1. Suppose you compute distance in nm of label points 7 Å out along Cα→Cβ at positions 19 and 243 for every structure in P, Q: which one lands on 3.1?
2. If Cα extents along the principal axes in Å is calculated from each of P, Q, which structure is the one that comes out at 59, 39, 36?
3. Looking at structures P, Q, which one was mean count of other Cβ atoms within 10 Å over residues 171-178 calculated from, given that it came out as 24.1?
4. Mean count of other Cβ atoms within 10 Å over residues 59-66 was computed and gave 26.5; which structure, P, Q, did it come from?
5. Which structure, out of P, Q, was distance in nm of label points 7 Å out along Cα→Cβ at positions 11 and 235 derived from, given a value of 3.1?
6. One of P, Q was used to calculate mean count of other Cβ atoms within 10 Å over residues 123-130, giving 26.2; which?
7. Tell me which of P, Q gives 32, 30, 24 when you compute Cα extents along the principal axes in Å, for residues 147-250 alone.
Structure P
Amino acid sequence: MTAHTSQAIQIDQPGGSEQLKLVQVTVGEPGPGEIRIRHQAVGLNFIDVYHRTGLYPMPMPLQLGMEAAGVVEAVGPGVTHLKAGDRAAYASLPPGSYCQLRVMPAKCVCKLPDAISFETGAAMMLKGLTAQYLLKRTQPQGGLQAGDFVLFHAAAGGVGLIACQWARALGLRLIATAGSEAKCALALQHGAEHAINYRTEDFLARVKDITAGKGVKVVYDSVGKDTWDKSLDCLQPFGLMASFGNASGPVPPFAPGMLGAKGSLYVTRQTLFTHIATRETTQAMADELFAVVGSGQVNIRIDQRYPLAEVQQAHRDLEARQTTGCSVLTL
């Protein structure tokens, strides 16, 4: 069995960014259903912070990272959709993308179209597939039609800027929230119809004003604790509260009866990995993402690049909410 060496970022215990260590690891041959991939670029996501801090507990020691793009070096038995030499990109469990080289399950790895660069591929898979399942697969009663209002929190982040553009392509009227005037401007540039600075404005009052008192059909929320209560009040009767993250902390327990009192609302907590549980669904969702990026309707904005060795700074910037768009680690 041939052994290959790779630099990788590992943590031995949950904690702050200082836990992130650059180490040398040995990488073997792919087994059944696996591939070995040499990364060209690695994507950064807020879920990486949750894994590092222990908010989402993982076995230790842990190699972080959920998405990347590169070239397939070898495929194991049973892998038919990829071959050595293919350009590929993925968002996938288990974590481990913060490295030069890895062996991993092939199920969620997709061939990357030649027209899409490695950096774009690395930056867009987790965030783009998240935007896809939110807008296309996480819908209120009766679905979403052109002209419908939706509220999207943290809209200047990686998922948000993709969602702003994709919503515009679908004819949806997206109301964005963000934490600064500059971030609001960014959301508007990327297709949001309205943008609210939640640090200086009451987003509930603004949403009611924008929608002539009717509210929105769906709220997409990755912020969590800080936005939860007012978000419920932004919804129309039978509206959907779609939670997909908790950057400000987990949502406290609440009594289901309040959903009835606020208009027979629906609440769901979504995660990408339920949606990409099968090879077929992963490919179908990726095909939609590749098409909307390839057509130019969605531009993947990479605003931060860090060498692999500077991953601690990357995590500090993410946690301080100093990033916009997407961030990648370069190799």
Structure Q
Amino acid sequence: MSKAIRIRRHGGPEEMELVDVEVGEPGAGEIRIRHQAVGLNFLDVYQRSGLYQLPMPLTLGMEGAGVVEAVGAGVTHLKAGDRAAYAGHPPGAYSQARVMPAKCVCKLPDAIGFETGAAMMLKGLTAQYLLKRTLPQGGLQAGDHVLFHAAAGGVGLIACQWAKALGLQLIGTAGSDEKCALAKSMGAAHVINYNREDFAARVKEITGGRGVKVVYDSVGKDTWDKSLDCLAPFGLMASFGNASGPVPPFAPGILGAKGSIYVTRQTLFTHIATREATQRMADDLFAMVAGGQVQIRIEQRYPLAEVAQAHRDLEARKTTGCTILMP
């Protein structure tokens, strides 16, 4: 048996219940993992609220780290007793133990602790595919400017450090001076408090009127229109979240008028659809963390039973960096 957080219908944080569930044995291509720590992400909020519709009842959570207890037939990259971490479908990480597909689970290097592993997989792999795989025309070179919204969040702080390691001039936005200072301390070349400044005007000022090659945007509705105005000709608008709500429909003609710009909507789970792709991306992330180029800032810890408060704090923008739940 395992304690787990389930919802029976979409709604607010109050819909989450701590229940007992039977875990069972792994089938072919599966493992059973006992969690030492679980990651919290805005994706969990989307699934809880119903922005992303999923069958009920639903155990939430998309990333975690722990010890493999058993493996099913055909699983060769993991064995019982291995330290492991993952981000991937289906949800179910808000639990003490679970059975899940093995393809998205990676052996966790000894140099990386369980809490770090749980905090970094979904957010770190997201930063990896954005900065290394979601690129504007001609790619990115050292010295190029990029705009990254929510730069003091979990993905943002990882991206600040990774961008600096790549030689990029990351312009980070955040909603307070404190959050801006945090992003700056983690590698952002420039920071903008969007509650005090017009970020589009400030971006043009920083770039000498040229604009940025790419905007990485997990905020959605509130930043969309001005983000398009921040792009240089042939620039790329890379949307990967909807923290302020989904982007409303728009006429494709505006992309031509704003400089023949490109728009893409990315999701991590397309990038980690295969075992091989997941491992390649994870190896890149592990190397950056183990080598000290990327530090995983765990700023909040909550007991699993207090996950409703964790969701409230996340939605109220009270958190910075990464948040983990302790089973």
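Taken together, the values in this text are just the output of simple stated rules run on the coordinates, not laboratory data. Since the model is a prediction, treat every value here as computed from it, not as a measurement. Cβ atoms are built from the backbone, for glycine too; each structure is taken alone.
1. Only structure Q yields this read-out.
2. Structure of origin is Q.
3. Computing mean count of other Cβ atoms within 10 Å over residues 171-178 on every structure in P, Q gives 24.1 only for P.
4. Q
5. Answer by label: P.
6. Q
7. Details: P: 32, 30, 24; Q: 36, 28, 25.
Clearly, the read-out refers to P.
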